[in-house]
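These are the structures in question, set out in turn.
What follows is calculated from the coordinates using simple rules that are stated; it is not laboratory data. Fair warning: this is a prediction, and the values are worked out from it, not measured in the lab. Cβ atoms are built from the backbone, for glycine too; each structure is taken alone.
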Structure I
Amino acid sequence: MAQQKPALFIIFGGSGDLAHRKLYPALFNLYRNEYLDKHFAVIGTARRDWTDDFFRNTVKESLKKFCEDDKIVDEFVSHFYYQSHDVNDSKHYITLKKLAEQLNDKYELEDNRIYYMSIAPALFGTVAGHIKSESLITANGFNRLVIEKPFGRDYETAQKLNDELSLTFDEDQIYRIDHYLGKEMVQNIPTLRFSNPILETVWNKDYISNVQITLAESLGVEERGGYYDGAGALRDMVQNHVMQIIAQLTMKKPTVFNSENVHAAKHDLFASLKVLTSNEVDDNFVRGQYGTNQNQSEISYREGLNIAKDSQTETYVAGKIMFEKGDFTGVPFYVRTGKRLSDKSTRIDIVFKKNETNIFLDSNDDIKENVFSIIIEPDQGYRLLMNGNKIGMESGHNTFELDHGHTKQQLEKVPEAYERLIVSVLNGDQTNFTRFDELANAWKYIDVIRERWDNQEADFPNYRSGSMGPSKADELLAKDGNEWIWKG
């Protein structure tokens, strides 16, 4: 039986899209799988003037595709309550406190509270301040704050936000979500590295030529234009998801795999990032923005809803990230992420060096690099590209793949990322969340690129919808004698 922790979830922005699309289905699956039982409650807050019944019906609507059993859905949503709430009005927090105390007694929640910020980042500090000033923090149970991205727009705003939150919550009470850290295959990376000697031995600069990380999306910005045009791919994807995947791939082996040791290893790693100078940005990073496709059936980015007609926002980034010290000094990490690409895929391709000496003197050209691929989505699995003889009397060599993919039955058991992360919050486990020192170093790296681009006008659009991005992304690798493993 799953370990259960009583808790009250107070969701600021409880009427919003994220809550209905991700949080409520995740909580429901945890309820069905007995990670939550009768000892939990949810308060959704937002400006809308809803009743408890209306709120519960919206939650039920968000669960339709997950369950047809009305009885269990009704049992679940009976734990949900709603408060119309102005985050700037202290009186509303006093009302919220009274409701929280009533539910704590009703559901025997042991004064455990999770404050979930599913609101605009500009309001995070305001809400945290009122949680302290109106005394919503409990004395006996746990109090944990969950923060959605983006955590700031640059280092300066991230530092300011962290200072505001720190007036109410300690660092070990703050859970900054990066949902990629909740994905099955991303969480598998440390186990893969540190429990298999055959990989651990060669997982370093002596054997690895380069690492390629691809986060490709086939969809465009769609209805997110209002947010996205003020963010762009660099802030939306590279500063958080890409950097955290790199950390999983490169951090030193912790003495014990727990939150404290993992974050200490990540701290050292991010501190060793080779921060670019402004002049180095052009040689190491490429930006792009999608136009229409070849037959004009897709609109360009600039034609999207709530997007400026002359927008300079990038929908694609490719770059080369390096480290100044450690096991991967000198190893280029090529990263790329973009919208409206040919296929949706998240994957890691680790390219190993060829042997320095080749005993097959007559077949040097057909001996290829070994490539180990971690397929994160939409499929999940591993592939290892190796060399072998051609079959038969003909001399020469061929490559072949050792391929492992999760079965359909296995994939059905994989929890959604938010389910994993919510359980971690309940258990007080910060291993798969981000600490501020990691974010700070990531922002310092990104800020140099952002400033350079903000001071240059790009010739957009520069790639077609349905392609694999601008041609300069291929040239970025070609300068080093490399090429992208995954062609799309």
Structure II
Amino acid sequence: MNGQHMLPRKEVVFDVVVVGGGGAGLAAAIEARAAGRSVVLLEKNPELGGSTAWSIGSVSATQTPHQQKRGIIDNPADHWADMPGFAGDLASRDNDELRRILCDEMPATFQWLLDSGVRFMGPMPEPPHRQPRMHNVLPNSRSFIYHLGRRAHRSGVDIRTSMRVTAIVQQEGRITGVDAEGDSGPMRFTARGGVVLAAGDFTNGADFKARFMGPQEAKVEGVNVTATGDGQRMAEALGGRIINGDLALGPEIRFIAPATETLMRRLPPWRWLAVFMEWSLDHLPAAVLRPFMMKFLTTALAPSPALFEAGALLVNQCGERFGNELDRPAWRLPDQSDKVGYIVIDQALAQRFSAWPDFVSTAPGIAYAYIPDYRSNRPDVYTEAPTLDALATKLGMSVPALAQSVTSASVRSFGSGPYVALGPVRSVFVHSEGGLVVDTQHRVLGGGEQPLPGLYAAGSTGQGGLLLKGHGHHLAWAFVSGRRAGRFAAQAAIAQATAR
């Protein structure tokens, strides 16, 4: 063969091609199919999910049944006005038009999620929201993918996993499809109406992070290791532009994920179970619910910065401090062996962070986790010993190095034991804000601010300069923009058919 004979590229034709099988992609596919168009969804991973499946699962919305049940009077205009409070000094970089679309569309989109079988607890307060708007999915974020995946299948969306899109096809100035590689070989998926890019962000795209953020940030991994900016990269090749590429949640320190799935993550997303959980949260005493919620809360969340402010030490696998814990330690952690570290505290700090108001980690609107919770729920990241020498030995650290780290600490004097090490911890990006520039119809804009005909982008890929700080806004945008992009692509397919 001598590598000279390439496999022929099989071509299949649909009205709409969706790239990405997370929340935004599934929303786009469902809506395009609801418009009567033929739709194929291509996901590079073996399973659907994307960053939606990795999320805590918060969605912020107004005028929801949950708000109405509690007598909360709220509206999209107030939601729109409150969101810049999360952005702070960056508010001038926000896309006011897209923020208006997000807030206006969320009441209907929240109901669409309910109609799809998704269930929520809440709403929860989160200042500067003037009203409680944060709704947390039950039993976990996989519920979105389970129910939307089923809805897509039932509606007739052709879902193909393990199908990596490698290029966008452009003919005579119009986007006409994509080329992809899968187990069956190279394929071309032609789109009569348009292609919707819903391939996530570039939190694990080292080249993008180096370009927009810096070489040190490029070393930091993403929570979703498959979020490599595929959609942004392919659109840039055709003249698309990335905006707000320098903004991200992170780097931040987080506990490593459990080696096996926790109880909360293993819970099946059955509707009856979610309904029972929703009822339980409203009726059962907190003392009964708290141990159950801790199984979720102590998974892979961020340790509170208050630990370091109180004098906790951050050391590497050798037991060495590698800088001031109050001076951006998450940026230096990737330079350590295996990119991990340990948080070391004495008995006094362990007691202090065992009760309110000093918590180790939190998921807003759910609960707080303390030292005893990590001792009970995460023995893989909790190590205790009566002396520092014994702690170093248990963790395989250098005894002299850990002792030197303690004596050199300038924040406070370490007290007596027993001593506790929390870790391994690692530095991660949770999500990045660098999305393609899009218009209010989610069309990707190229040179001269003109749309690239036939190319749409949703979710993080098509964030368009919209700032989504505050819990529940990234998922809200995924579903809102996905639904709209799918509808616009379907309308383009109808227009193309009419023109022919």
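Observations
- Here the criterion is mean count of other Cβ atoms within 10 Å over residues 186-193, and among I, II the highest value is seen for II.
- Taking relative contact order in percent (Cα under 8 Å, 6 or more apart) as the criterion, the highest value among I, II goes to II.
- Taking FRET efficiency 1/(1 + (r/R0)^6) of positions 178 and 378 (r between Cβ atoms, R0 = 35 Å, to 0.05) as the criterion, the largest value within structures I, II is that of I.
- Which of I, II leads on distance in nm of label points 7 Å out along Cα→Cβ at positions 98 and 154, largest value: I
- Among I, II, which structure scores highest (criterion: volume of the Cα convex hull per residue in Å³): I
- Computing distance in nm of label points 7 Å out along Cα→Cβ at positions 82 and 402 across structures I, II gives 5.5 for structure I.
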